[in-house]
Structure 1
Amino acid sequence: MTKKYLDEYGEATLARLNKEGIFPSPYNFAAFNRPSNSEYIIHESTLREGEQTPGVVFSIEDKKRIAEKLDEAGIQQIEAGFPVVSEKQRKGVKALVKMNLNAEIICFSRAKQMDIDAVAETGADGIVVSFSISQYHRKYKFHGMSKEKYLNELVHWVSYAKNYGLFVVFGAEDSTRESDLNFLKKAFKTAEEAGADRARVVDTLGCVRPSGMTYLVREIRNVIDIPIEVHCHNDMGLALANSLAAVEAGATTISASVNGIGERSGIASTEEVITALNVLFGISQFSMSKLTELSKLVENITGVNMAVNKPIIGENACTHGSGIHQHGVFMNPVTYESFHPKLIGRRRRVYIDELCGTHGVLYIAERELGMNISKDTAQKVLSRIKTSYSHGARRSAYTPSELKRLIIEVKGAEVSGTNNS
């Protein structure tokens, strides 16, 4: 049935997703005004922002392994490091350049000659020229720099980087706290006129909310023609929401890092951003089946362990524990999954403990153990499971092998006529 609140494009997008086995809320596509630029970019910053995570230090070999996996996932741009910081950083970027990946290699720099020169010397494809813009940074970091001086400096450093033939991203650090909107818009326009290829709106302290990000990006979109990128920190847990709000307002590039690692609480998580773009927007140019493998690689290299309830890649993200949910999944997974776990390179798990149900037992028996049991047998098994928790003897979930032994015991008792309750 036609959904009256969807236009033709929104309805077609939802129908395509449904055909692919993805079932999001249809209201995502009401008044669906996707920007005309259909090529959305992930500017992946694990190797730069991610290395600002306390205790995380990548070797050059680590960076090569991560970059290779990012490339396999279809990431278009890899922010590979901060070359001016050390010889190791420069060698790391050069090593990635030599890999001849499909992804472009981008480097981070301040608005300083030595930083820009160091980037150019690595052979990288592009540069983020980070130049703090808020009144707080101009007053305290730049010793009271006037707006006029800021704009003059901006022209100089963007032009200087562009003269090297680099793809130039103007990163306006602390964009979301610059209270003079006209000045902020003028700065982005000035960067564009100086040759910048993309404008990066930066929520450095993670202190904007989605409606604020939507407003800001739309205002900037009204005055510049170059694409807009957002780099959102996660201090309030809003990095993903703010990134998606920016996309709705016209941004076409999101800066993210694997597992969301980075300074303080990190930034938007690459695997969450890519999955959300696909499931919620119908933007599907990335190899999503590589996401779990990529996440685990970064987790192992960094030693930064993910919470079990972390979206997409947490241990419990594709797990069903409640008997109510297990019943639905047994009948048809669409009841409690908006997409199949295999979409992100994972498999569904059913958790067997005191909150599970008969259908959870049936699910594991039939689909993991290959055992054909009756519902009556499953109910007897479930009774034993619940009893073990009620008596306080059990605190952990049942493994498939433990469940198999229990099923065999119950079936044996059924044959012998023993009471199983």
Structure 2
Amino acid sequence: MSPLSACAVLALVLQAPASTPASLPTARAVVMAADGAETRVPLGEFEVPDPASFRAALVRFEGGPAPAAPAADAATVELAGGERFLGALTGGGGERFELRLAEGLVLPVDLERLQALRFESRLVGAVGVEPAAEGDRIYRAQAGGVERIDGAVEGFSEAGVRFHGELVGTIAIPWRSVAALFIEPLGAAPDAPAAGTVPVVLDLADGSRVRGALRGVRGRAVDFERQGAVLRIPLQAVLQIARDDGSLAFLASLPPVEDGSSRPFGDDLGMVWRARTDRSVDGGPLRAGGVRHPRGLGVHAPSRVAWKLDGSQARLSGAVAVDDEVQRLATRGSCVFRVLLDGREAFVSPVLRAGDAPVPFTLDVLGARELALVADPTSDGFAGDRANWLGLVLLRAQSR
């Protein structure tokens, strides 16, 4: 049986025992090998009793129950090392606050690892919300907008954030008034994986992303280790588990040399659709064929995104589709997707419209120096052409 990789959280604590979901005949694990080949395993048969037996590059979970929706006023927290969490603040003290995720998991967040905290519902209409060039920055929600204050965080409490700014002195900002908080990077190093484990990244159904070391998959739950604690997350809360040992890279997370911005009218005077990493082009989750995809790139045709490669990558695996949200529009959109390797056309999709199933592809890219993803409109115009590049994974050549 093909094994899996699991992942980790940042000292997540499970508040209740992991429950086993009701029987789901279509629920399955899709196991991707190092060569990009995929094997489908019924979820009830998928176990990894020993992490040393895990040889997969990535595992996706499909056909499970719908994820619990995050709270309307949920906070998005970004940590050093690329971890991200979505949940409700439950208070704090000293240099730590707590975040409750949708599955009942509680995450203690330490100041030294925090990079950003956002309440998207409080930032509606705000522009230019970004970190300071130096030091910390907080945005305070006020009637009619948000106020920016630069300075330094002094600590957290059950009531809110203590912040010191040159112009305001030391002030206490209640949690209900915090719109965003950015912390100057402190260079906190990620934890080294424990011996006998497999380093992994886990994408959760609520949009969270965690890193850790796989201990196994048993009883429809992922056991993993983080900061010395072995924790469990039910598989119903997991979208994807990927190795975190350098054998693969998610293409959309790498810096491109062409950013993929679409200007259908040919200039900035009309509209500009900017490519979004792990989101659809309008900022929502990547959804296609009724399934949420945690990784990928959302663009609007016409679009071209390009990367320089170092020649060591062996394969590119992914899928293409028009985002499901287009089905709510008057037009269903229509796109053709192309992958170019050093200017040569290596993949061309059929014409795809909203509601069509994603079209998968795997390409040999060994030795290639430039990779370009192109989304073209068709003869019916560009309305509704919200194109998704899904699950883009670069697999490195395996040493023999």
Structure 3
Amino acid sequence: MSVGETDLGELHAITGPEAVAAEFITHPGEIGVDQPPMAIVAAMVLGTVAFMILGIQPILLGALVEAGRLTNHALGKVATLETLALAIGAAVGPPFLRRGGIRAKIALAALALAALNIASYWAASPGPIYVIRTASGALEGLLLAGAILVVTYTRNPERMNGLFLAITTAPQIAATYLLSTVAIPALGANSGFGLMAMLSALGAFSALALSDKTTATAHALGTAKGVWTPWVLLALAAILLQNAAIGAAWNYVEQIAHQADISNQIVGLAVSGGLTFQLVGALGVAWIGWRFNHKLMLAAGCSLQALDVVVLGSLHAPMIYLGASCVFGLLWLALLPFEMKLLIELDRTRQVAMILSPASLIGLSVGPFFGSLLVRETDVSPAFWFAAAATAISGAIYLFTALVARRPVPA
């Protein structure tokens, strides 16, 4: 049986983890890493459940502010706590799930998440909201970890990552627009929690499509060491900083509009438009963009994103705000597959690439926190100046690695 026909789990049983790691490093796109189709479908469902909060967060938390259940300062802290917990859950989830029983673990986590979303109905002040949403984030991260195990070890992970991001974003588009224009004005913020509770129940059902075979590739490579070179650490720093900028700007995108007296209808269009263009960006990369030089695309993308954030924070004509929100969404997801490609280039075992989502989420979580330290009750624009500076620095780091870095050859 040739390497191209060998399943990693079978190779692990025959030759041991060291041989598997060596073969994977030598032939990362050829070794047998095809995932069962239903496992891929389950990964898309779990990713949709986990990522939904990131799409609707500005609308949902903004509604809590308007209802007097949060303040502008508390908004940033809630966003930080839930997103950071999501990142931690996604980081510690793969080793936990690799030990077996992935179906039961994911199903129980999804049901617990549904219960917490229902409990959010009665959280009427910042304290209880902090606790419930932090616990929710940890469970969302565990669901995301299950999806990561499926997606990362496919034959073309950057392309699969683009498809994964596109498919999991599509439901956010409809949800954001309907919540902002129909459900929340009529029923209040609790309608958003109700939506997430129903999605969590769907996630529990999707766990039936998973099995311990889903994690065979990750288990076979579990003993392989990532290439923790200075270039890897520098790349991760740039990813963290770029996503912190995204989080700082995105979580105040509704508040900056209200500050400029932009209508709720335009805000709903802008946020759903940003999500729509996230879908366009991810699909574009999955279709053809993955062929481009990832370092140069990251440097150019960050430069454009920094300029776009400045526009969002300073030019508040409704149509300019709408257009800038769409460009923001386009760049947000379009750059993520290039980040995965960068990490895989630096570590062929893909162990470092496994933490791309957690690293991105940590950045998204700390961004609103730093933004909350800078904003004032009557002016949230400082969050956008922080975001523009952080994005520009990330772009400079990517450009530096494009000009100087060389891919290390693992031992």
Out of 1, 2, 3, which one gives 6.3 for distance in nm of label points 7 Å out along Cα→Cβ at positions 264 and 376 as computed from the coordinates? 1
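Quick check: 25.8 is what I get for mean count of other Cβ atoms within 10 Å over residues 56-63, calculated from one of 1, 2, 3. Which structure matches?
Going through each structure in turn, the value belongs to 3.
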Thinking only about percent of Cα pairs over 28 Å apart, for residues 72-239 alone, which of 1, 2, 3 has the largest value? 3
Highest-scoring label, criterion being percent of Cα pairs over 42 Å apart, among 1, 2, 3: 1
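Assuming -25500 is helix-only ellipticity at 222 nm (-39500 (n - 2.57) for each DSSP H run of 4 or more, over all residues; to 500) as calculated from a single structure, say which of 1, 2, 3 it is.
The correct label is 3.
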Matching task: 1.27 is the computed value of Cα Rg over 2.2 N^0.38 Å, for residues 152-311 alone. Pick the structure from 1, 2, 3. 3
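Throughout, read-outs are computed from the coordinates displayed, never taken from laboratory work. Model, not experiment: these values are computed from the prediction. Cβ atoms are built from the backbone, for glycine too; each structure is taken alone.
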